[in-house]
Structure 1
Amino acid sequence: MKNRGFEVVAGYKDKKINLPKRKTAASAGYDIEAAEDVTLEPGGSLLIPTGVKAYMQADEVLKIYIRSSLAVKRQLFLLNSVGIIDADYYNNPANEGHIMVAVGNRGKESVTIAKGERLAQGIFVKYLVADGDEAGSGAVRQGGFGSTGSVG
């Protein structure tokens, strides 16, 4: 039985995608790479494909953070501050659970991210629910990116 981890999405199987990994024994985050070359214009934003999806337990979430070197040295930021990948995003029918990183450029120069460059880091976290929570009573995710409210 699989507990948590990463897989390459079908559309990127032949594109030499590296699965996220921790770089040191004490690293909390799994480094996530860009799956394609992209350029962010000053003041612009992009959804950057990673070519990977994440699986985890139902009471877990994968939090996505920008790498500090990109934030400090290149003026990039996550548009949503912290990306949240829910357990039911994995293998959803709309996009197979492909993790896309929403990045903005607050700098004054274009920034190019090369395929294979470490873009973000993901941290798996368990979460708690409130008494009387009914969200898990049968609702199923219907969409991909930004689809938490789209359930059947």
Structure 2
Amino acid sequence: MLREQFTSELKTAMKGGDKRRVETIRMITAALKDRDIEARVSGKEMGDDEILALLQKLVKSRQESMEIYAQNARPELAEKEREEIAIISSFLPQPMSDEDVTAAIKAAIAETGAASIKDMGKVIAALKAQHAGKMDFGKASGLVKAALAG
């Protein structure tokens, strides 16, 4: 489903003459092709969850680059990264609010029967299965650890 969306958005951007959007979507499709090649070796096919995770990684790397450019007085490059982040983010689902994340963590803890920090992996796996692309798992893991610690 997401792959078809990339294709249609690319066509629209090309017709509209939006060069930045065309470049960014082509970069996304190139990253997808790289992942497809890796997946072929392991015999697995990429699903929408993996595509969402890839998009999140692309956003994160652009954010890091943007910060570096801003620190080194390169505002034009930082702006380019900011524009790419906006384009990539348009393909991601809306992130969950802090309250929703907390509620999802409580539900996952109850669902998995987690009782200690040793069960943290089970809780994170349940969260990833249910909320891929909507939750920042870096923050969520800290909240899960705090919730399981007491």
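A short reminder: the numbers here are calculations on the coordinates, not readings from a lab. Note that the structure is a prediction, hence the values are computed from the model and not measured.
Quick look at the values:
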| item | result |
| --- | --- |
| Given -26500 for helix-only ellipticity at 222 nm (-39500 (n - 2.57) for each DSSP H run of 4 or more, over all residues; to 500), calculated: source structure among 1, 2 | 2 |
| When relative contact order in percent (Cα under 8 Å, 6 or more apart) is computed for each of 1, 2, the largest belongs to | 1 |
| Structure responsible for 48, 23, 16, with Cα extents along the principal axes in Å, for residues 49-112 alone calculated and labels 1, 2 on offer | 2 |
| Structure from which 49, 32, 30 was derived, Cα extents along the principal axes in Å, options 1, 2 | 1 |
| Label whose coordinates, when volume of the Cα convex hull per residue in Å³, for residues 17-64 alone is calculated, return 79 (choices 1, 2) | 2 |
